[in-house]
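Next up: the structures, one after another.
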Structure 1
């Protein structure tokens with residue numbers, strides 16, 4: 001069994017980029033019968049809010065990505081302090097006093113000399129008296145001392161990876177104000193929670209290298225890491241510029257179905273064809289992280305729309321009962337109404353639109369050349385209740401009198417009755433029309 005985690009920062013709403021990470025970790029845990037942990041990385045007291053934490057839970061619940069337990073980093077500060085002390089005692093955490101301006105000047109100087117902008121470890125050469133004097137005038141931050149060797153691991157997506165620690169700056173683990181940064185907090189949690197698998201974006205590869213050493217220095221087991229490609233827009237543009245319109249709450253508000261979104265995201269960027277799954281269990285059973293590639297992956301919202309429509313069309317009456325009731329569809333005709341219109345519904349919100357057509361009628365759409373034709377059709381419309389034979393009998397009579405057939409016969413009638421050029425089978429829809437305005 002595998003233990004995974006989704007670790008969002010409650011500083012904003014979940015978007016499709018976050019979802020990819022959450023979904024992959026969830027599916028790995030569920031497929032193995034393991035544990036999926038929601039860990040809120042809320043160590044930033046200024047930007048983290050309870051409102052965003054609640055919205056994250058709401059979005060995951062709507063998608064059906066149910067967690068086994070919730071952990072908050074703000075509740076675990078004592079653990080981070082204890083681990084930081086352990087690293088100090090073993091010589092792996094050291095105190096630094098450079099200001100941001102001084103560090104920036106060092107980086108520029110190194111770049112001008114053609115050297116990589118790596119921290120020079122000058123803090124390690126300071127004497128105890130120098131450190132004591134600096135503490136009186138400056139805030140200090142703490143860096144993890146990397147072993148300057150190659151860090152190797154087999155990535156679940158990217159394959160064999162190797163990073164020379166000498167090409168990376170010793171990471172800052174504790175800021176000058178005492179705040180524990182993500183790098184330390186995340187490692188402590190992964191060790192303490194027994195995380196076996198970590199899936200995240202490819203922009204974290206260098207972080208992974210340094211975190212492997214930190215995990216080992218704390219005596220923990222290194223998880224199996226997988227780094228998925230980053231999403232781009234449909235034309236290859238950075239998706240980050242559009243994330244304001246791609247939050248999960250926006251997708252939900254636009255009527256997209258959760259399973260359509262999950263089905264799309266579970267295959268996007270993989271070697272397998274995108275297909276619609278009926279439930280998350282089937283989706284998990286068919287998920288394989290090794291099928292994903294390293295190249296940037298194009299995300300196109302329009303690709304989800306047909307999946308969402310297909311999912312809705314396959315729903316049973318019981319699954320949309322509440323939507324039908326909320327739209328005002330009478331319970332005695334609701335089952336039949338749903339059978340007739342469901343293949344023409346793209347979102348559940350459209351149920352109300354179709355019921356309005358049936359119950360209130362529409363303003364007829366009549367082209368100029370069809371005015372006389374519709375007048376003839378109106379005069380031939382039977383009086384009384386309609387049944388499934390009414391449309392056939394009515395159109396046959398109209399055809400005999402006007403000579404029209406095919407599209408020139410049926411399309412003007414559909415537009416006049418429904419105001420639309422497409423829709424359900426008219427022989428089935430006509431008996432539902434309680435008001436006809438032609």
Structure 2
């Protein structure tokens with residue numbers, strides 16, 4: 001067995017992945033053997049691993065400078081890719097930089113230069129202008145969800161970044177849309193194009209739910225009762241709409257999280273953590289959640305408000321019926337409204353009367369220690385099981401960050417657990433444990 005194959009097997013074992021999907025297999029081969037690759041694949045199909053495996057395999061362990069750069073449109077995607085890369089455990093330092101965290105914190109993190117730098121175009125361009133790190137050894141550039149970066153106005157920054165990278169040998173561009181047009185400043189000559197967009201569409205069912213009233217709030221509640229206790233996302237077009245829907249759902253006793261651009265970064269992150277670990281089964285979101293964020297398999301999405309363009313509709317739908325699974329996209333439609341041209345006639349879902357979905361059994365806890373304190377998921381599980389007296393089925397998902405961690409715990413055990421483990425010593429650090437509100 002060659003060393004690279006053995007390393008890949010080790011990485012997949014750490015990620016609990018039995019084998020790569022066909023897109024990831026083909027993408028790996030293409031990236032290894034071509035200087036330029038454009039990868040088109042649906043949201044949720046595993047593009048991050050598809051480009052990170054060959055990227056890591058091409059790094060030089062003797063080089064102490066930045067060797068690969070991954071440019072992404074959002075902070076959430078930067079954080080997600082950083083997490084995946086660290087969980088791969090390949091032994092290369094990785095850092096993510098993005099707006100919303102202080103530049104001085106970035107500089108501190110970059111003091112020991114990472115081999116892989118992930119970031120949003122504005123923040124990466126800022127670092128390059130200030131010469132925070134040397135760019136002579138950057139040989140691989142990934143523009144992940146490149147069309148989204150262009151859509152949100154990062155064209156100048158992306159163009160500028162490329163001028164700072166004189167020794168690029170490999171360019172990889174990814175997108176989840178067929179409408180992505182590669183800008184000329186990227187300088188692609190003869191890219192290998194891998195198109196997997198058709199693969200993710202066949203298992204999606206689209207249905208309409210008719211609201212007798214123009215104000216669709218009550219119909220939304222009835223729809224959620226009809227669907228039952230399933231994980232899903234409700235898409236709105238504006239943060240004001242989310243706030244209005246959120247207030248109504250709270251009045252009806254339906255627990256949920258919110259995710260939109262008007263929230264602080266830390267609140268958005270925590271909303272996603274609570275959604276991933278099951279504390280919330282529902283997420284109210286704008287199109288910010290339509291792609292490029294790490295969420296679990298979900299059974300449905302609801303378009304409380306329809307987006308203005310067809311590709312936004314496609315991206316939202318891509319959050320369910322991800323590769324090799326099925327799901328349903330519901331359109332909540334006032335009976336006097338017409339569907340836009342980009343949606344064909346679809347089946348109407350008849351709602352059945354049902355009770356309000358039960359609240360989750362999980363509560364999310366914050367732990368004030370993380371990777372930099374040499375704390376592992378096993379350390380936290382040990383603390384909760386032994387000192388905290390939790391049963392094996394009373395501890396859910398643990399997410400480990402650089403300077404903190406989050407864990408899902410059975411709600412009925414939280415009060416007792418906090419009394420037993422708060423202020424405990426873990427790997428020479430006293431950790432605080434508290435509820436994430």
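What follows is calculated from the coordinates using simple rules that are stated; it is not laboratory data. In this text the structure is predicted, and so the values were computed from the model without any measurement. Cβ atoms are built from the backbone, for glycine too; each structure is taken alone.
Miscellaneous remarks
- Once FRET efficiency 1/(1 + (r/R0)^6) of positions 137 and 225 (r between Cβ atoms, R0 = 41 Å, to 0.05) is evaluated on every structure in 1, 2, the highest one turns out to be 1.
- Structure (1, 2) behind the derived value 24, 55, 20, 0 of P(r) over Cα pairs in 20 Å bins from 0, in percent: 2
- For distance in nm of label points 7 Å out along Cα→Cβ at positions 41 and 193 computed as 1.1, the structure of 1, 2 it came from: 1
- Structures 1, 2 were compared on distance in nm of label points 7 Å out along Cα→Cβ at positions 65 and 345, and the highest value belongs to 2.
- Of the structures 1, 2, the one that -13000 was derived from, the read-out being helix-only ellipticity at 222 nm (-39500 (n - 2.57) for each DSSP H run of 4 or more, over all residues; to 500): 1
- Mean count of other Cβ atoms within 10 Å over residues 297-304 from the coordinates reads 20.8; which among 1, 2: 2
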